[in-house]
Every structure is written in C-alpha cells, then in structure tokens.
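Visitor: There are structures below to look over.
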Structure I
Amino acid sequence: MGVTSRLEVRVHPDSKARLERAAALAQVPVSDFVRSAVEERTAQVLAEHELRTLVPTDFLDALMASLDEPAEPNAALSRALDRARDAART
C-alpha cells in the first residue's frame, strides 16, 4: 500500500539523533522506523481502550459476583420446573 498522507512532527535534536541511530541499527529509513513505532503504539492504545468497559466498576463487580453464585429459583420458576417434569413423565 502506498503512502497517501503526510504527518510532520517536531522533535528535540537529541530525540532526532536517537531516532536516526535506532533506525540505522534496525537498517531501515528513519521515516519507516518512526511510522512502525507509531503504528505499534497506536495499536496498543486502541487495544487497551477496547478492553475497558463503560459500566461503573461496582456494577460490573456485582454482576460478575452474581454470575459466580448459584441461582436460587423463585416460586414461579419452581412451579414451572415442576410442570415441565410432570409433562416429561407423561
């Protein structure tokens, strides 16, 4: 895929020198080195964001705890189970 957009970034001269050195060690052009580093960081931030939930923590904790507890059927559910068992026997 060809490059279709340009992004310019100003950096401190020391940072630029470090980028150039790292790119040389990796044997890639500085722009490729910077682009790949930015893309990796972008993927990391987006993945972390997608793992977050939008519900309050206490609600999520209560929900998870309720899923760990065995369900206690109410009277209507117990009657429905009894009817289903009776129907299965006949």
Structure II
Amino acid sequence: MTTLEGLAADGLDPVQQAFVEKQAAQCGYCTSGFIMTTKALLRQYPNPTDAQIAQALRYNLCRCGAHVEILQAVRRAAELMAHDDSDATGR
C-alpha cells in the first residue's frame, strides 16, 4: 500500500510535482485524495483521455474551485511520468 508520504520518499513524485507546478491546491483539504487518485489513474492509463480523468476523479470534491488546475495537473503528471519512463528506457 502506498501513502501520500510514501510517494515522496525520494523527493516529490511526478504527480505531486505536477500539482505544485499547476498550483492545483488552494486550501489543501482535497489534495491528498486527488493526488492518490491521479496516481492510481496513471498506473492504469498512462495517457488518459479527459473522459477517463473525469471518471477517475468524480468522487473527489474540491470546494475551492481549483478544478481547472487539478485537471491541468493530471495532464502534466502524465507528461512527467512519460518522460521519466522514457529516461529509464534510454529513449
């Protein structure tokens, strides 16, 4: 089982980094759930469609109105993780 803290054991995880870059948190109350859900989504769908993102995040609620930034962070996390994977394979 992975926890939010476990994602950052060796520095920020790409999903966490994307949320920071895109300023996808205001109060921070929902951020942990969005990050962990995004991590699970990207394991299943490394390059998710907007519909897959919406489906995965449907039960996470943000009352601050950061939904646009959260969607941008999910897309950015997918980019960062793809880049990490290509670096690992030597491409």
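Here, each number is a calculation from the coordinates, and none is a lab measurement. Keep in mind that this is a model prediction, so the values were computed, not measured. Cβ atoms are built from the backbone, for glycine too; each structure is taken alone.
Visitor: A value of -19000 was derived for helix-only ellipticity at 222 nm (-39500 (n - 2.57) for each DSSP H run of 4 or more, over all residues; to 500); which structure in I, II was it taken from?
Guide: Numbers: I: -23000; II: -19000.
Corresponding structure: II.
Visitor: By the measure distance in nm of label points 7 Å out along Cα→Cβ at positions 32 and 72, tell me the structure among I, II with the highest figure.
Guide: Sorting by distance in nm of label points 7 Å out along Cα→Cβ at positions 32 and 72 in descending order puts I first.
Visitor: Of the structures labelled I, II, one was used to calculate distance in nm of label points 7 Å out along Cα→Cβ at positions 8 and 64, giving 1.4. Name it.
Guide: Only structure II yields this read-out.
Visitor: If you work out distance in nm of label points 7 Å out along Cα→Cβ at positions 48 and 80 for I, II, which one comes out largest?
Guide: Answer by largest value of distance in nm of label points 7 Å out along Cα→Cβ at positions 48 and 80: I.
Visitor: Starting from the value 28.9, 86: which structure in I, II was Rg and Dmax of the Cα atoms in Å calculated from?
Guide: I
Visitor: If volume of the Cα convex hull per residue in Å³, for residues 16-55 alone is computed to be 77, which of I, II is the source?
Guide: Answer by label: II.
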